[in-house]
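Multiple structures are listed underneath, in structure tokens.
Any read-out appearing in this document is the output of simple, stated calculations on the displayed coordinates, not a laboratory observation. All figures in this text were calculated on a predicted structure; none of them were measured in a lab. Cβ atoms are built from the backbone, for glycine too; each structure is taken alone.
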Structure I
Amino acid sequence: MAFDAKKGISCEKNIVTFVRLRLRRVRLSRFDVVSYSLLPTNIYNLMDMYNSKLFAILQHFDKYEQNRCRKYIQSPYFNRSEELLTLYEAFLKAINSSKKNGGLDKTYLWSLLQPDKPYDDVRFRKYCSDLLKLVEGYLGQEIYEKRDLQKTVNRMEAIEKRRAKVLTPTVIREAGRHLKNYPNKSAQFYLNNYLVEKALYELKDSDIKRTERNNVEKISINLDYFYVAEKLKYYCLVLMQKSIVEEDYDIKMIDEITSSVTKYNLSRSPAIAVYFQIFLLLNDKENEDYFYELIKILKENNMEFSREEAYNMYSYAINFCIGRINQGQSKYVEECFKIFKELIDTKILFREDRLRAWDFKNIVVLALRLGNYSWAEHFINKYSEKLPLAFRQNAISYNLAQVYFYQKKHEKVIELLREVEYEDVAYNLGSKAMLLATYYETDEMEPLYSLFESFRAYLNRHKDIPVNRRKNYGNLIRFTRKLTRIMPGDQSAVDKFKKELKETKNVASLNWLKEKLAELED
């Protein structure tokens with residue numbers, strides 16, 4: 001291989017492959033470090049730049065963002081260093097090039113920045129650090145440019161500090177227009193109102209004009225609404241987490257806040273109304289009335305929030321339903337399905353026109369459990385294109401297999417699942433459980449017993465599977481094996497099986513096992 005500081009590195013195929021592997025950010029073992037020490041210094045330089053924060057950020061920019069960032073860096077208000085623009089262009093050239101030919105070698109980059117000076121690592125790193133700050137500044141500026149109300153509030157503060165009273169009427173009208181057009185009534189809405197009212201107080205010299213009525217009441221109520229809504233929102237998150245893992249949080253004043261909601265009728269705020277109802281539900285999960293009241297409030301107010309926040313609010317109701325379903329309360333299958341249909345109809349389910357893979361799977365399962373087979377198949381065909389591309393094919397094959405399983409089209413299930421090894425562990429577990437049930441249903445004993453062994457080996461091999469989930473599927477294997485040994489009509493064996501199944505916790509496909517056991521009693 002030939003190395004040239006001006007032309008960069010001419011990499012052979014194995015070096016290019018090596019660099020690409022390094023881009024995966026895999027933590028190095030001692031063996032890796034020893035191996036890499038044998039490589040030329042220039043390769044270290046190349047690796048270092050491909051692993052830099054600059055590369056990590058810039059590689060995610062599309063052409064539009066690359067151009068926007070270029071204009072930001074070109075602006076003398078933000079940057080006066082031509083070298084930083086040169087370095088930025090060199091990074092983009094390497095990122096956009098179909099040939100990974102070493103365009104990010106440090107010595108080569110230095111030759112672009114300071115062609116007449118010897119390489120200075122300290123100064124080169126300073127260039128990279130300054131460019132990174134510019135890129136971060138661009139990212140912040142992009143967010144700021146989209147927040148018209150925040151810009152108006154900042155202008156109000158600037159006008160007040162410079163005593164530029166001539167601009168006051170215009171900026172006040174502008175603030176009012178932005179507030180009127182604000183898209184939702186989340187806690188942020190009240191924070192925005194608070195900031196505007198606070199800026200108005202300063203603009204009008206209200207602290208000096210003590211005999212005139214001012215807007216302190218508006219400042220106070222908007223601050224109350226914001227504070228209470230946010231406090232309830234995060235306390236609900238704490239309660240939800242505590243139901244899953246043992247974590248202790250010290251949340252101050254929560255009793256005073258929850259009592260103030262009813263005392264001062266703060267539920268006039270949609271955000272407070274929803275989060276207070278979620279709090280009541282999480283605080284007393286045995287009271288079904290809290291669930292139905294939450295659904296009622298959400299239906300009345302779901303358009304008052306962004307899709308993302310509305311989805312998160314509905315998630316509490318969905319999780320409540322799933323908990324009840326897991327307790328065997330089948331009526332909540334329909335309740336949960338109704339919630340998802342509401343989310344589909346209102347488009348709350350979709351984030352940037354994309355559908356979460358787990359929601360897709362849960363919707364199909366609920367529809368199938370309600371016997372809506374045609375609806376489930378139609379849903380898969382209609383909405384699969386909204387799944388992330390990386391999960392799409394797996395989701396389609398797995399969920400279609402579920403439809404065919406419920407329709408007892410066992411040959412199609414086997415055709416879809418037999419040769420598939422899903423990357424996602426949860427999909428893999430579900431797939432193997434479905435295939436196990438299908439082999440049992442079709443009396444395919446040889447592949448069934450083979451699957452027993454491979455399934456158990458998979459559970460033992462994947463230590464990242466949570467213990468309870470591993471128990472679930474381990475018990476499914478064990479009980480299905482026992483089912484194959486019970487002769488129809490052997491009531492003694494059936495009673496023994498039934499007793500053991502009842503006493504065992506953590507069993508996957510429990511309803512299916514009970515159904516198969518009932519068939520052996522006939």
Structure II
Amino acid sequence: MNTNQTNRRTFLRGTVAGAAGLATLPTWAAPLGANGDVRVAVIGFKSRGNGHIGSLLKIKGVRLVALCDVDSDVLDKKVAELAKKNIKVKAYKDFRECCADPEIDAITIATPNHTHTLIALTGIANGKHVYVEKPVSHNIWEGRKLVEASIVAAKKDLVVQHGMQRRSDLGWAAAMEYVKSGKIGKVTLSRGINYKARKSIGKIAAPLSPDANGQFKPGILTDANGKGLAGTVDYKLWSGPRGIIPVQRTQFHYDWHWQWAYGNGDIGNQGPHQLDVARWALGNPDQLPKRVMSLGGRWGYQDDGETANNQMAFYEFNEGAPLLFDNRGLPMKDMNWTKGYEPVYRINGKTSAPRIGNVIHCEGGFIAESKAYDNEGNTIEKFDNFQDGPDHMLNFIESCRAGKITKDVLNVAHGHHAAGLAHMSNVSYRLGKKISNDEIKERLSGNKAAQETFDHFVQNLVDNKIDPKADQVSCGPMLEFDPVSEKFIGEFAEEANKIATDTYVSEFELPKIS
């Protein structure tokens with residue numbers, strides 16, 4: 001008998017409690033790559049997961065064998081579309097049944113944030129290789145549980161990889177080697193930027209509740225195009241660990257990003273990509289920061305969104321340079337969504353920073369995406385192959401075949417740290433109070449770049465005809481954090497640690513992996 005197969009069976013017997021909601025342990029699949037194929041299931045493909053499907057179908061030796069989605073309309077259409085291409089897949093509505101299928105070797109997860117870790121752990125508990133999209137967790141506690149589970153999984157030759165494609169990008173790898181070389185001196189500040197206009201999600205008169213079967217009447221909720229949904233979403237499964245909470249938004253899909261029960265705002269949506277690169281530039285600290293402060297607000301409209309549409313976060317690590325993240329969801333000016341969509345931050349007042357990307361400030365210059373500059377803004381180096389990591393999924397498959405992570409940068413621990421940075425900032429922001437701009441600048445007085453960025457932040461509000469004196473910025477406290485226990489400490493610790501986790505209904509508690 002194959003030794004790895006024996007080890008995996010033993011592993012599964014030890015994790016009966018881990019198969020969330022499953023009464024019996026599933027039978028273990030045939031050895032990985034049976035008949036030369038890696039058999040993959042994609043869970044959640046209304047949006048990003050559709051990209052997973054496209055990537056997997058291009059990789060030689062990969063067989064897409066199953067799809068899982070809580071919306072039967074979405075599921076049926078995709079199954080039929082693949083059938084026309086002579087690709088036959090099993091269809092699952094419940095992720096637990098999908099993860100238990102013995103004829104699946106690996107799963108990829110692109111569901112809403114609040115179910116990422118739950119499904120990943122369920123996959124591990126069932127002996128699957130796991131690829132989980134960013135953010136890999138919905139809160140700090142979940143992320144740590146996922147890392148711990150990945151360590152156990154690795155001992156059983158199982159791979160757990162994050163979905164942050166820049167880690168597989170040759171251009172960024174070259175840029176990081178350049179930073180490491182010290183050619184432009186030590187890093188003084190690592191900056192992440194996300195200027196992505198986000199319009200109002202609207203406001204409904206009253207929350208909408210599903211029927212006794214966990215479904216909504218057709219047409220009550222809409223898709224991104226305003227088209228009424230078919231009423232085919234299993235809301236109990238969609239909501240999972242949060243339980244049956246009435247829906248407080250008209251557009252069911254995607255707009256959950258801006259509500260705390262399910263999403264993490266744009267700092268936890270687009271943000272992990274740039275937070276990860278920013279952390280990478282600091283040498284991949286193996287612990288989260290010791291301090292964080294975040295500020296922001298939701299300006300320009302009154303809607304059912306809860307998260308900030310403009311948000312700044314400042315982090316200090318135990319050693320090395322600080323990290324600054326700057327998120328803007330408002331247009332350039334006059335609340336005009338048709339011309340000059342987003343503002344531009346100018347480094348040293350002249351060189352344009354990327355609207356979505358990173359700037360690594362060093363003593364003798366800076367790197368902005370694919371180029372290195374001197375302090376005057378003159379280009380001194382260019383980095384090729386900036387393609388957003390097109391081989392990221394291929395790297396996952398190669399790791400599955402090897403039975404181990406083939407490159408450290410693919411380790412899900414990096415995903416936890418990137419997501420954790422977003423979660424830390426949101427904790428500070430949610431504890432914030434509205435204060436004057438002068439008070440905020442005083443709190444940022446230890447870092448000139450942070451003060452200058454805040455001035456630009458405020459100017460963007462003014463340019464959109466928002467009076468920051470009347471509608472003040474909400475500024476969170478500078479929270480102290482213990483990077484070892486991954487708990488907030490000191491003043492505000494009790495309130496902060498409550499926000500740093502979530503509640504889980506009994507049927508959808510996180511599996512225990514041991």
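The table that follows gives values for the structure above.
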item	result
Winner on FRET efficiency 1/(1 + (r/R0)^6) of positions 113 and 329 (r between Cβ atoms, R0 = 25 Å, to 0.05) once structures I, II are ranked, highest first	II
Mean count of other Cβ atoms within 10 Å over residues 169-176 derived as 15.2 - corresponding label from I, II	I
Of the structures I, II, the one that -22500 was derived from, the read-out being helix-only ellipticity at 222 nm (-39500 (n - 2.57) for each DSSP H run of 4 or more, over all residues; to 500)	I
Structure with the greatest value (metric mean count of other Cβ atoms within 10 Å over residues 153-160, set I, II)	II
semi-axes √(5λ) of the Cα gyration tensor in Å from the coordinates reads 37, 28, 22; which among I, II	II
With relative contact order in percent (Cα under 8 Å, 6 or more apart) derived as 7, matching label from I, II	I
